[in-house]
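Okay, got some structures for you below.
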Structure I
């Protein structure tokens with residue numbers, strides 16, 4: 001009896017008996033759906049599966065492994081894809097796109113964790129199978145984390161950094177016990193953002209090499225045909241193990257999915273007009289207004305639709321590479337941002353369709369825009385509040401509004417004053433520093449639309465004696481240069497969710513500054529930003545989370561790492577009429593993996 005009591009006491013202390021299996025987990029609060037839910041609320045559970053869809057993308061590919069550094073941005077779409085779906089490779093859990101950040105069972109049937117999130121245990125679904133019919137095992141999960149740690153690219157190679165111990169529990173479970181590097185989002189990241197690969201069918205020796213041999217997965221599709229750089233076609237696996245899971249009902253509705261590649265967006269749109277591509281996502285208001293007068297639209301064979309998600313704006317802008325000496329001073333960055341005439345660009349390039357972005361989380365409760373900092377925010381900021389202007393703190397901050405002429409004298413005068421604070425002055429018609437070195441930089445662009453924006457900025461800076469060159473490069477060169485941070489300024493979009501988390505480390509933390517392939521395009525390395533990110537990741541209550549994100553938003557805006565551009569609170573998409581979608585639009589907007597072909601018989 002004493003021995004039994006001692007064993008029970010040890011089990012309780014170690015945590016193994018402290019948690020009960022649950023069907024889902026959420027970053028804050030509880031998942032919205034009960035344990036006996038039948039399907040996500042934004043799917044059609046009665047959809048007739050079959051038919052075909054053709055997606056189109058701009059670019060090329062020479063690799064079918066999306067988890068390695070080589071060719072990381074020229075990997076065939078669809079293998080592991082947030083837009084088209086994870087067609088081949090799956091994760092332990094599935095995200096509901098109608099909740100801020102909630103996960104439900106996929107490869108893992110249930111999970112166990114404690115209130116402090118010191119561990120998480122994934123209990124595999126006994127029905128889970130690889131494409132060759134072999135079961136998905138705990139050994140496969142452990143193998144996946146290890147091979148990605150040793151051979152994968154960032155961020156996959158870093159997933160075990162916050163894990164003190166990874167261990168097999170029984171035949172079907174894997175438990176991760178966390179170390180001091182973990183935060184409250186870490187368990188969810190392991191469930192959502194780590195691909196699970198078969199140990200018996202994955203070569204460790206060649207895993208980090210580009211390959212056109214498809215990976216084996218547990219997903220709903222297999223690769224049918226590959227034309228390198230041109231197209232990849234997936235076919236439904238009739239033996240897919242998970243088709244009846246509540247988290248997969250209404251998904252994966254086509255018998256065949258093709259992804260076609262095009263060198264230019266204009267060519268992609270022509271393919272859509274002719275019916276070679278079934279979906280065209282449009283982001284250009286002028287194009288959206290003027291380009292759809294072709295016969296298929298008139299006949300109803302092609303349909304334009306507008307979706308309204310409940311998402312934050314995100315941030316699109318010119319990104320300064322602060323690794324470059326000319327951008328190390330925040331006042332210089334602010335001056336360059338001040339000189340950009342958004343009103344001129346919006347009117348002349350986009351017919352006034354856009355709204356200026358003033359916050360990384362605009363249009364949501366997480367945004368600091370127009371809101372005075374609360375006492376809790378000020379406590380979280382601490383000494384970092386000294387870096388933030390009074391206007392950003394009291395909620396009165398607005399980006400400069402010009403007269404729309406393209407050369408607003410008042411706006412340019414403000415920019416000159418800021419340049420002076422940053423150690424620059426105009427001499428002999430050139431903006432120079434104290435040593436007489438002229439201020440100059442290159443904007444690297446990817447598309448004609450980006451090039452137009454860069455020309456508008458170049459036009460604004462020319463009267464100040466700033467030499468701006470613009471270089472538009474092809475997709476391959478753009479990706480290789482951004483991976484190595486080989487640029488002065490680029491245009492980037494930072495998407496924002498209602499549950500910002502570990503992705504912020506990859507974008508803004510000191511640890512990602514010198515890590516090739518990371519998303520720290522601005523090259524930030526600021527202890528205060530690091531502390532804000534840590535706070536966002538570790539707070540427990542919804543109130544503290546709200547205050548932490550707003551404080552972080554103010555600090556990012558104060559850093560002037562980005563010249564904010566614009567956003568629009570809608571999603572524009574054109575589709576061929578035989579492609580249908582559910583009536584309900586989830587929180588995150590339209591979801592292509594739950595659409596279907598109504599021609600299916």
Structure II
């Protein structure tokens with residue numbers, strides 16, 4: 001049975017390691033190894049296997065947690081880890097499995113082994129397995145301690161021809177400091193950050209960030225905890241090197257030498273994964289400090305004539321802050337209102353020599369330098385429009401540092417909202433133009449066949465004009481909800497181009513049935529939103545763009561579909577993705593004239609007529 005080897009070497013503790021009593025050899029239960037496959041996401045070949053130790057099946061020590069509870073104390077734990085590695089090496093040698101063998105060690109055991117080159121070689125390199133096939137996984141069972149010294153000690157593994165991986169990255173002791181000092185060849189992303197990644201944009205962005213870091217270090221990423229096809233498709237499309245989890249394969253004493261059929265099918269598919277989208281509010285990153293304009297101040301006792309001279313000498317100055325001697329702001333004097341008062345008869349003679357605080361706005365809008373744009377925008381919802389005319393004060397730790405203008409604030413709010421709308425429609429929260437274009441580029445790069453379906457609502461404007469914007473918004477949100485429900489979230493990408501225009505990028509083979517269902521459901525729901533009289537009349541009276549009376553049928557959904565086959569994708573690779581929008585718009589025009597509400601055109605037939 002694997003696990004019966006020569007006795008462990010004499011136990012010599014690394015410096016600083018507490019003493020303890022080793023478990024006698026006879027008290028260790030028989031160990032055996034199981035191996036969990038790690039597949040290469042790019043080609044479905046096996047990168048290797050992670051070795052996992054088990055006790056006797058059916059015994060209280062069958063699982064590793066129970067084994068390590070048995071091995072209490074430092075020396076016992078180190079002895080158990082080394083014996084587990086030897087057991088795995090012996091079993092691996094007899095299985096003739098492809099790829100690399102990943103062996104788990106805690107930082108405590110690694111410090112013990114790395115303290116003596118001969119000790120490390122005896123534990124890992126005398127099983128007849130090439131060092132280049134061994135990957136030491138640094139687990140999170142114990143703290144690393146000083147990361148710099150640990151990283152320096154790990155260089156011995158490189159000298160001996162082995163590689164190492166940082167396990168469970170994103171949890172426990174596996175942190176950025178260790179990544180910087182260790183520079184591992186592999187980082188294994190903890191399952192808590194991988195599970196559900198097909199529907200969680202935050203997990204996806206974290207994985208993207210780790211991949212960027214590892215690319216800078218020259219290392220590779222392995223995603224653990226893959227349990228579903230959709231998760232494997234996402235990590236494949238992100239460019240992750242390896243994948244591990246129950247969907248890939250469960251731990252086994254005699255694992256397969258190639259990836260499971262469903263894994264090969266998923267990795268070979270031309271369909272791309274639909275990435276979950278981040279809903280961007282646009283607020284993040286913009287603060288009051290970004291709007292700051294340095295501006296002079298006056299004391300509360302300064303005369304109005306002195307303030308007037310300041311405005312006359314500095315034509316660009318929109319306001320003046322009234323500030324206490326200790327720097328605390330007290331009030332603000334807006335240029336336009338102040339000069340307008342001076343234009344009144346006898347105002348200068350009556351008030352010129354008086355203190356300016358009497359004419360100042362003593363309830364100014366005031367923000368700390370780090371205040372967010374969202375916080376500042378709240379004044380727009382209030383009734384104090386004077387704050388926008390005069391501007392606002394900006395402070396740091398309660399002390400005045402400058403002014404901001406209402407015009408700058410409005411401009412910033414408008415810009416970030418417009419930028420956010422490019423990523424997500426503010427009404428439906430569906431992806432906007434930028435994510436849509438990114439998904440089209442991914443489809444083209446992957447040479448994946450798809451259908452671009454441009455959805456438009458017929459006669460929506462007359463309904464919106466008569467029933468009001470609130471009702472119109474409800475209809476748009478209803479259309480978005482119906483389209484989302486008929487889409488396969490793992491294959492079909494739904495975006496909101498703007499207004500009553502939507503775009504669906506179908507990879508589902510049954511897309512015609514899905515689209516016909518959406519048209520039927522929307523048309524029924526739209527008719528139900530009309531008043532009883534209009535429903536009975538089959539539409540409503542209104543005016544055309546020239547003001548002439550006209551009868552409008554109920555709002556209905558039209559869908560122009562552009563089919564992009566393999567040859568069509570090749571054409572797009574030459575022509576550029578922008579042609580999809582023009583082709584889909586042409587198909588939409590055909591759909592609006594169709595009795596069924598849908599028109600289907602082939603991209604290759606349209607491409608010749610599209611502008612270069």
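Just so you know, all these numbers are worked out from the coordinates, no wet-lab data involved. Just so you know, these numbers come straight off a predicted model, no measurement behind them. Cβ atoms are built from the backbone, for glycine too; each structure is taken alone.
Here are a few things to note about the model shown:
- Of the structures I, II, the one that 6.1 was derived from, the read-out being distance in nm of label points 7 Å out along Cα→Cβ at positions 62 and 454: II
- Here semi-axes √(5λ) of the Cα gyration tensor in Å was derived from just one of the structures I, II, and that gives 41, 32, 22; the source is I.
- Comparison of I, II by Cα Rg over 2.2 N^0.38 Å, for residues 358-541 alone - largest value held by: II
- Parent structure of the calculated result 21, given that relative contact order in percent (Cα under 8 Å, 6 or more apart) is the read-out and I, II the choices: I
- Computed -7500 for helix-only ellipticity at 222 nm (-39500 (n - 2.57) for each DSSP H run of 4 or more, over all residues; to 500) - originating structure among I, II: I
- Structure from which 22.2 was derived, mean count of other Cβ atoms within 10 Å over residues 118-125, options I, II: I
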